[in-house]
Structure P
Amino acid sequence: MKAMYRTGRELRQAARSGNFSGHTSGEAPGSVQANLVILTRDWAWDFLVFAQRNPKPCPILEVGEVGDPLTRIIADGADIRTDIPRYRVYIDGDLAEEPLEITSRWQEDFVFFLLGCSFTFEHALSEAGVPLRHNQEGVNVPMYRTARECAGAGRFKASPMVVSMRPLTPADAIRAVEITREYPGVHGSPVHIGDPDGLGIADITRPEWGDPVTIRQGEVPVFWACGITPQLAALVSRPPIMITHAPGHMFVGDKADYEFRLSG
């Protein structure tokens, strides 16, 4: 799948103008991508601790100032209310809507969090010749609820971890481990390789989020921790309001993927 946008800035401008509302895998190759969580100030501390206790699915890249929707670290002055292709609004833990912008929803006591996303290291995988089936088939990456439980923190109760899956040959799986372990800030190495039963996934052909992809003969499913985990935590803990990105519709920043690689 060929990228429509070369840079994060181009993609954010397209999202802000309403000209792009699709998933962002493969877009702005080499740019950092991030998951979004927005909470009121009184819930923000509990989520910060939740993320600290669960760094694999919730690696924090940036935390906003109270009431300020503009980014300062992974992009310069991007507006978190308009610059993501699609959002999700949860009210008391229930999904209420999926708007294209959240300007009218913004509150002066909101705090945003940007969490690392595995789309960031996909460029490195592609450059190394590791195939990405969801990009080949032009669909969103498949994501699954697992039986692995995240540690709770305050009002954020213990809740299941979510994973994304990419089918690979055993040789490519080894290369993917070697590459992605260098990116701990964007989920790092896989959490599981092989039999999905080991994660409590009953049917690999039916992801809860994203789209199913073809698993070819001789390939094994490779699972990475996923930033949809906080959305599942919202369903369990039921904050009065929580705003996130829609699955696969990430915030795309200006920093390069290699800036999140341990070896530089």
Structure Q
Amino acid sequence: MLDIRIEHQFPGRLGAFRLRVEFSASERNLCFFGHSGSGKTLTMQALAGLFIPSSGHISIGKRNVFDSEKNLCLPARERRVGYLSQNYALFPHLTVRENVAFGLLRGLPWFMASRKVLGQVYGLLELFEISHLADQHPARISGGQKQRVGLARALAAGPEVLLLDEPFAALDPLMRRRLRAQVAELLERAGIPAVIITHDPDDVAAFAQSVVVFEDGCAQGCISVGDIPLQRDAENAQLRNLALSLARLEGAAAYRGLFA
């Protein structure tokens, strides 16, 4: 699904930050895991075409979207990537259906939408179970509903991969657990590969088939989720902590299963 090798040096008064990322991933659902400031969002922005590294290459599916040696850099609009930021970035003056249709309408007003666009929009509203909110504005709907609208809008253009930047970070724990299960089911139904940024082991356990672990701007290689609990003595502190967390979650699930 993804093949990436990028480097970029950021100067700074308090010390330079160097981004060095290299991995290949063929699994459908991938997590970027690490603490804040470790390079996860920069890497996701590089995939989306919102940040241009100084060197390297990026392939999404079978398409090369960035190659510094070949002077290739596809703009964001041509990468067929859906991107959902932490705050969902909905347009407050547009209704739910207008938000979902925004990329399809290309600046045209809603009343000029073609039959094809209408079919796509209402199909997504049904898929995400928000058809009853079509005429509402973002200020009138809940956080979980905003998330569904953001996901529908991200999928409207038919992306090859969906990028989600800490999609549950702003939610309370109860809402987070409920929406985590709902989003996992919706992504399964939509059949779209996803890359999710997180520093929550529960997100890894719920979504990921493989994980790229970030620490201090460096990420080398992609690890199967099933192999992570074996990495309790790894040199990488983030990988070590994730291994211990997933082992605890697995033990807790097994304990609950005894009384199911």
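FYI, it's all coordinate maths here, none of it is from the lab. These figures come from a predicted structure and were not determined experimentally. Cβ atoms are built from the backbone, for glycine too; each structure is taken alone.
So helix-only ellipticity at 222 nm (-39500 (n - 2.57) for each DSSP H run of 4 or more, over all residues; to 500), computed for just one structure, reads -11500; which one of P, Q is that?
Answer for the origin of the read-out: Q.
Quick check for you: by mean count of other Cβ atoms within 10 Å over residues 83-90, which of P, Q is greatest?
P
Given 26 as the derived value for relative contact order in percent (Cα under 8 Å, 6 or more apart), which of the supplied structures P, Q does it correspond to?
Attributed to the structure labelled Q.
With P(r) over Cα pairs in 10 Å bins from 0, in percent coming out at 7, 33, 38, 19, 2, 0, pick the structure among P, Q it was computed from.
P
Comparing distance in nm of label points 7 Å out along Cα→Cβ at positions 27 and 187 across P, Q, which is largest?
Checked P, Q; max of distance in nm of label points 7 Å out along Cα→Cβ at positions 27 and 187 sits with P.
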